[in-house]
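Trainee: Below, each structure is written out as C-alpha cells.
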Structure 1
Amino acid sequence: MKYMKNTEFDIVVVGGGAAGLLASGLVSHSGLRVALLEKNNVVGRKLSITGKGRCNVTNNTTPEEVIRNTATNGKFLYSSIFGFTPEDAMSFFQSLGVELKTERGRRVFPASDKAGDVVAALRHFTISSGTKLFNTTATSIEVSNEAVLSVLTSDGVFNAENVILCTGGMSYPGTGSTGDGYRMAAALGHRIVTPMPSLVPLEENGGLCRRMQGLSLKNVRMSVFDKNHRKIYQEQGELMFTHFGLSGPLVLSASAHLKNYKESSYYVSIDLKPALDEKKLDARILRDFSKFANRDAVNAISELVPHSMIHVILDLAEISPITKTNSITKMQRHNLLKILKDFRISIKGPRPISEAVITSGGIDVKEINPKTMESRIVHGLFFAGEIIDVDAYTGGYNLQIAWSTAYAAASAIIGGQNR
C-alpha cells in the first residue's frame, strides 16, 4: 500500500503475527486508525507453521491452568489471562467461522487441521475492521517527554501516540523473529532478559543417542535431574533419539525447565518400562531368559526393547551380545534391570534458538503494567506476545498468552481513547 512519508494514525502495531493481528483488529474495530507494520510480504508466517502446520490455537482449560503451565513469570499474566480466557479465545475464532476441535491434552485445533484457516480468518478480521497493513520494517520508536511520538521505518515515518510491539522472540528467524523488538525496546531504556531457546530439542554429551537415531519411544517416563540429582521435571509420553541427542514432545516440554546451563548440568533418566516396578520387571526378564534358554543375549531382550536399542542396552549392562542366557550373571541381570528403569543421557545443552518453538526471555515484566501491557518507562508503548519475558509449556498455552496480552493492550488503548 502506498502512503505518505509522514502518516498519522492513532496506533501503530509492529509485527503481524498472532498478537499483532488480534490487537490491530480489535483496536481498528473500535473505530481508531490503526497501521499494522509487517516486514514479511505476508502476515502470520510463524502462526502458519505452528502445531506442525495445524495451529494449536489454545488449550481448553481454565485461566488458572494456563498460569500453572507458564514456566516463566506466570503470575504476571493473571489479569490478562482472566481478561481474555481460553474460552474467550475459542468463542472468538468460532465467531470468525473457524470451527474448532479439542484433542488429547485438551489441545484445541481448527477442525480442518489447517493453520492457514486461522491465519486467513485473523487477517480478514483485521483488514475488514479497518486496519491499514504496510509491508515495511520498523527500525526505531521516537519518544518525546517519555511518551511515544512516532515509529521510524525503512520507508517512512508513522506518527502515533500509541505503539504495540508484537515482534516475537528469536525462534524460527526465517519467519521474521529476529529480535527487532528487543533492540527497539532496549534503545528506549527497557531491560531485556537474555533470550534463550525454550521448547527446544536437547544435545547429548557422548554418542548414545546417535547410535539409536530415528528411534521413537512411546509411553516412556522421562525425568530430568540437575547436577545435585534434584528432579526438576518428570512426565510420561513420547520422545525421539536423533543424531545430536533428544527430541519429541517430552523433551520439548522438559527444555522449558532447563534455564541455568552456565551454573548447572543436567541429565535425563528414561524409564523404558514405567508400567512395571523393579520386582515385576525382574520377573519378566527371567521369563524371557527362560523363553530364549541357551540363546544369545540379543535374542533374550529382543521383546523388551526396540531392535536399535538392543546393543546399546547390552553394552551398558556389560553383557556381550553373544553371551548365552544361562551364562548371564546375577550382577549382569541386575545391571540390565537398572538400565531399563534408569536409561541415562547426559545433556550438553539446548539446540540453537533458531530451532526453538519459542523464546524464553525478553522484555522484563517488572517494566510492564500487567493489567494493560503498557511500558512503565514510556507512555503509549505496549507489548504483546512472545516479546515479553513469559513462556509456557507445549499445549496451546503460548498462543493463549499471545491472545490474552494482545487483548489487554488493545483494551487499554481503546479505553484510554474513550476516556
Structure 2
Amino acid sequence: MRSTKLRRVYSETEQVKDYRELLARIKKNFPNNIAFKYKKDSTQKNPEYVEKTYNQFINDIKALSTSLLELGYEGKKIAIIGNNRYEWCTTYLAVTTGNMVIVPLDKALPDNEIETLLERSKAEAVIFDKKYVEIMKKVKKNISSKVNTLICMDDFEDEEINRYSDLLTNGYDLIEKGSNKYDEIKIDKDKMSILLFTSGTTALPKGVMLSQQNVCANVSTMATWAKVYESDVLLSFLPIHHTFECGITFLYGIYCGATIAFCDGLKYIQKNMVEYKVSILVAVPLLLETMYKKILKGIEDKGKTKLIKNVTKVSNLLLKLHIDIRRKLFKEILNNFGGNLREVFYGAAPMNKETIVGFNNFGIDLIQGYGLTETSPIISAETDKEKRAGSVGLIFDNLDVKIENKDKDGIGEIIVKGPSVMLRIL
C-alpha cells in the first residue's frame, strides 16, 4: 500500500502494546502523581474535592477486576454507561486488563437503543450510573438479553443491584486473602477487548471491534506527535465512551502521568478550567469557536479591540524573531481560563481559521487531528512543531494511507492500513 505521507520521526517514546503494559509504565514512572481530581458531590455549595494517585488507581483496578473474575466474567462482555467519572475509568481498565471485553455505551442513547445494543453485544453484566436503574432492570428481565448482573456506580439500596463500592471492597478482601486470579491473567493484545457501537452509513449502529494493540499503537504514537507532560492537567468533558475522549484525555493522559479533572457539566467548563488550572483541553470546534467569540466580545466591551490588534501585530513580529511573549502580553485573557491553558487538541469537524489563528495569537496552541473509531481513532494530526491553520496534519508514522478512486479534484476514498485499524465490524 502506497502512503501519501512523508516518513518522519518526531521524537522517540516508549511503546506499550496492551493495557497491562500501560499500567506497568505508569506504576514505574508516576506512582505518586495525582491521576484524577474531582468533586465528591458537585451539587453541594462547598463540595469535597477528591484526589486519586496513580498507585490508588492501579490498586482499585486490580481489586475491581479481581471481584469480577471471582464472579466468573473472564472472557465475557461487560457494558458500561454513565458520566465521565473515576469509576468509569477504573471499570474500563479493570475489565480489559482482566481479560474481559468492555462495551462502552453512549450515555445519551434513548432507552430502546440501550436495550437493543445490550442485546446485540451479548453483554452479561452492565455497570452504570443510577439514572439507568429502571432501564437496566427491564433489560435484565428481557429474555432476549444475556445480562445477568447489574452493578451501579452510585451507592443506594436495591436488592436487584450490586454496588460498585461493594465489589471494590470485596476485591480488596479477596486479594488480602491470597487471591491471585488477576496476576495470573494473560493478555492477548491482538484479540477483541473493546466493542464500540458507532453510527455509520447505515441506520443500524456498527459494532467496531478493537484490540488493546489497536488502541495502544495509537496512544504510543500520539506521544511522538504532541507532548503532554506529567505536570499537565486535562479537563474531561467530551463523552468518554467515544475513542476521541477516551483515547486522548483518558488513555494518553495517564500514559503521560498527567492529571485528569472531571468537568461538572458543559456550562461549567470555564469555571472548572479556572479551579483545576487546566493546561490541556480536548475539544470540538463548536466549543472553541464559542469561547473565542466570548473573548472577542469581552475585549470589545472594554473598548480594547484596537489595542489588542496592535499588540498582536507586535507580538507576531517578535515571534518571527523567536521572541515569544504572547502569554505575558495576553495574561489577562488567559486568566479567564485559569491562566494555564497551553494546548488544545481538537477534531471531528472543520473550524474557521480566524479562531485557530486567534487562539495561537494569545499563546494557546491548537492541534487538529483526523480519524475515526475504526482507527482507534487518529490517522493524522498536527504536531507541536508542525502546524498550519485548517490542516489535519501529518499521517501517523505507523500507518499507510492512500486515496482511491480520485475524481478530477483529487477527492476519493481514504484507505488506511496499520496496527491501529480495527479487527472487524460486528
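Trainee: A value of 5.3 was derived for distance in nm of label points 7 Å out along Cα→Cβ at positions 212 and 300; which structure in 1, 2 was it taken from?
Mentor: Computed on structure 2.
Trainee: With semi-axes √(5λ) of the Cα gyration tensor in Å coming out at 50, 20, 17, pick the structure among 1, 2 it was computed from.
Mentor: Going through each structure in turn, the value belongs to 1.
Trainee: Then there's this: Hey, mean count of other Cβ atoms within 10 Å over residues 28-35 derived from one of 1, 2 reads 20.9; which structure?
Mentor: The structure behind it is 1.
Trainee: Identify the structure, out of 1, 2, from whose coordinates relative contact order in percent (Cα under 8 Å, 6 or more apart) was calculated to give 17.
Mentor: 2
Trainee: If you don't mind, there's one more thing I want to ask. Work out the source of 3.8 here, i.e. which of 1, 2 gives that when distance in nm of label points 7 Å out along Cα→Cβ at positions 148 and 284 is computed.
Mentor: Structure 2 accounts for this read-out.
Trainee: Follow-up question, since we're still on this one. Consider the structures 1, 2: one of them gives 1.36 for Cα Rg over 2.2 N^0.38 Å, for residues 236-315 alone as calculated from the coordinates. Say which.
Mentor: Among 1, 2, the structure yielding 1.36 for Cα Rg over 2.2 N^0.38 Å, for residues 236-315 alone is 2.
Trainee: Continuing with the same structure: Taking percent of Cα pairs over 28 Å apart, for residues 92-227 alone as the criterion, which structure among 1, 2 has the greatest value?
Mentor: Result for percent of Cα pairs over 28 Å apart, for residues 92-227 alone over 1, 2: largest is 1.
Trainee: Name the one structure among 1, 2 that mean count of other Cβ atoms within 10 Å over residues 84-91 of 22.9 was derived from.
Mentor: 2
Quick note: the coordinates plus some simple rules give every number you see, no bench work behind them. Please read these numbers as outputs of a predicted model, since none were measured by experiment. Cβ atoms are built from the backbone, for glycine too; each structure is taken alone.
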